[in-house]
Structure P
Amino acid sequence: MKTYLKAAAAIAVLTAASAGAAPLKLAPADPQPSGVKPGLSVVYAYPHDVKSLVEASSALKISSEPGQPIEGLDNRDTEEGQNTLTSKRALNVVARITGYVKIDQPGIHNIDFLTNDGLRARVGGQVVGEYDGRQSCDSTILTEVEVPSAGWYPVDILYFQRLGTACLHMRMGPDGKRPKWMKDSAFGH
């Protein structure tokens, strides 16, 4: 019931905010990258505890280390005790994820994320997903975006996982259609 009420409140806020609001216009990478490798680059921090995006950002400034690239943004909910993404720990993990996403169809699209726990996701220079807190694997508010042309768009994500399980997914679809999971093959660095 609590999750339902949270989702209903998010939809009400989204509906009120988007009534008459223009979609966020994404900026393609300029110049378009060449020699892109599959996956996304990631840098990790391992604070004693992390409960917010501010704490996550601070942890990366204090101490961070590169991790193995992640395949993309289709990271299913883990089992308790499994490492978060490609990090060396399951709990209290902060990640800065960067690279590109290839979008093949210009036009108006909707983007959202499923995250456990916090997330601030920028695509094409716009914040298209944000949740500042702790939650089980649940969605962010759907964001309407304008994709001016097919091609690579920069991705910059601040993510943290505190306790329990971890997930991180991106969904996207043309306006008026249900967003679909972004395949890992759509991402590069």
Structure Q
Amino acid sequence: MRVNEIFYSLQGEGHYTGTPAVFLRLSGCNMKCPFCDTQHTSFTEMTEEEIASHVSRFPARHIVITGGEPTMQLNAKLTALLHNEGFFIQIETNGSLPLQDGVSLDWITCSPKDAPIAIQRIDELKVLFMNQDMSQYDGIQAKEYRLQPLDSGNEKENAENLQQTINYILEHPKWNLSLQTHKIINVQ
């Protein structure tokens, strides 16, 4: 598997914000989002066994598999090995690809981009908000709905977008606010 990086930190977004977690960032993505902050071309080849052994060195048993787009590589062998090591497995996906047969996950965070949703289930729908038309998300079924203001890298634009996000949530209370707390508290 092509691994971009593995690190240990606190989950900074969504339902599990503040949870100690091992992050497995897989390389490669099927989208080219202009706001993406991940380098998708660098990677180290690792077997599923090497990944499971490496992530098991950390004390937490919550793993977040992200990318890039994790569903491009995620397979049943890796999820079985991780579950055998006692991990709660969360992925963060754009949702445009289905899970491979046999992949077993405990929590799916879907942050859709400009493609139809193909993933089989969504626990948490997390939309990056930039004052867009939200009606495209009306029919998507999930346990939880979160809006996260898009980080443009510009402090003034970010403040305006945060206020627009808050205003939208107040008018549409099915949505909850998600902030990138890892950026606020300055951790990876």
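Read the figures in this text as sums done on the coordinates, not as results from a lab. This one's a predicted model, so the numbers in the text were calculated from it and none came from an experiment. Cβ atoms are built from the backbone, for glycine too; each structure is taken alone.
Once FRET efficiency 1/(1 + (r/R0)^6) of positions 59 and 163 (r between Cβ atoms, R0 = 25 Å, to 0.05) is computed for every structure in P, Q, the highest value turns out to be that of P.
Of the structures labelled P, Q, which one yields 18 when relative contact order in percent (Cα under 8 Å, 6 or more apart) is computed from its coordinates? This figure was derived from Q. Among the shown structures P, Q, from which was the value 2.1 of distance in nm of label points 7 Å out along Cα→Cβ at positions 75 and 139 calculated? Only one of P, Q returns 2.1 for distance in nm of label points 7 Å out along Cα→Cβ at positions 75 and 139, namely P. Please state which of the structures P, Q yields 47, 34, 29 when Cα extents along the principal axes in Å is computed from it. For Cα extents along the principal axes in Å, the value 47, 34, 29 is produced by structure Q.
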